[in-house]
1. As an exercise: helix-only ellipticity at 222 nm (-39500 (n - 2.57) for each DSSP H run of 4 or more, over all residues; to 500), calculated from one structure in P, Q, equals -1500. Which structure is it?
2. Given structures P, Q, which gives the highest value for Rg/Rh (Cα atoms, Kirkwood Rh)?
3. Quick one: FRET efficiency 1/(1 + (r/R0)^6) of positions 12 and 68 (r between Cβ atoms, R0 = 25 Å, to 0.05) came out at 1.00 when computed from one of P, Q, so which one is it?
4. For which of the structures P, Q does the calculation of distance in nm of label points 7 Å out along Cα→Cβ at positions 60 and 92 return 4.0?
5. Comparing relative contact order in percent (Cα under 8 Å, 6 or more apart) across structures P, Q, which is largest?
Structure P
Amino acid sequence: MSAVISAFEAVMLVCFGVSWPVSVVKSYRARTTKGKSIIFLFAIWIGYIFGLAGKILLSVQQGSVPYVLYIYAFNLIVVSMDLILYFRNLRLDKKAAKEGK
């Protein structure tokens, strides 16, 4: 039964994981924070931190690394990239406002 639960969790994480690279590309190309929510990004980021921590604790307890841990890690990295781009784009927004664009 735990294999089925892990498979369901993996599918959920992969579905979320597919959307994050798209978001990163859009953030990179847009060069603006318009349409982005820093609160939403931080909430997702914190969720992945706790999900990853839970899987790490579970792997220590069970003595084996669950494969979904790698999916959590990938998603955390990509959301972190989106956060970094948010702050880059915020700086670009401020620069554009200063220049009167």
Structure Q
Amino acid sequence: MSSGDDEFIYDETTGEWITAAEAALAPVAGAVVVRDSVGNVLADGDAVTLVKDLKVKGAGQTLKRGTVIRSIRLTGDEQEIDCRHESIKGLVLRAEFVRKS
């Protein structure tokens, strides 16, 4: 049951009136949803863990399974995330090889 002083907003996609709190939680139209290997939704600033050993092209090294990558950034592509590792700058990983920590 909602209280009498809730603010309602008209949602054009569903054609219904929803509370402001529900509108804040709804995904933005046209926004890309990035999911990790197990289906968790990723956001900017999340920490992720590698689920597989990955050979990094151009760096000549391998990132081991279980390595934690902090402060990821979404790129606008649903399968790529931009991140930094202490030894590799400008690292782009596929979301299928990480899981949210």
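Quick note: the coordinates plus some simple rules give every number you see, no bench work behind them. Remember, predicted model here, so these are calculated numbers, not experimental data. Cβ atoms are built from the backbone, for glycine too; each structure is taken alone.
1. Q
2. Working: P: 1.12; Q: 1.17.
Of structures P, Q, the maximum of Rg/Rh (Cα atoms, Kirkwood Rh) occurs in Q.
3. Working: P: 1.00; Q: 0.05.
This value belongs to structure P.
4. Values: P: 4.0; Q: 2.4.
Label of the originating structure: P.
5. Working: P: 44; Q: 25.
Top value of relative contact order in percent (Cα under 8 Å, 6 or more apart), among P, Q, belongs to structure P.
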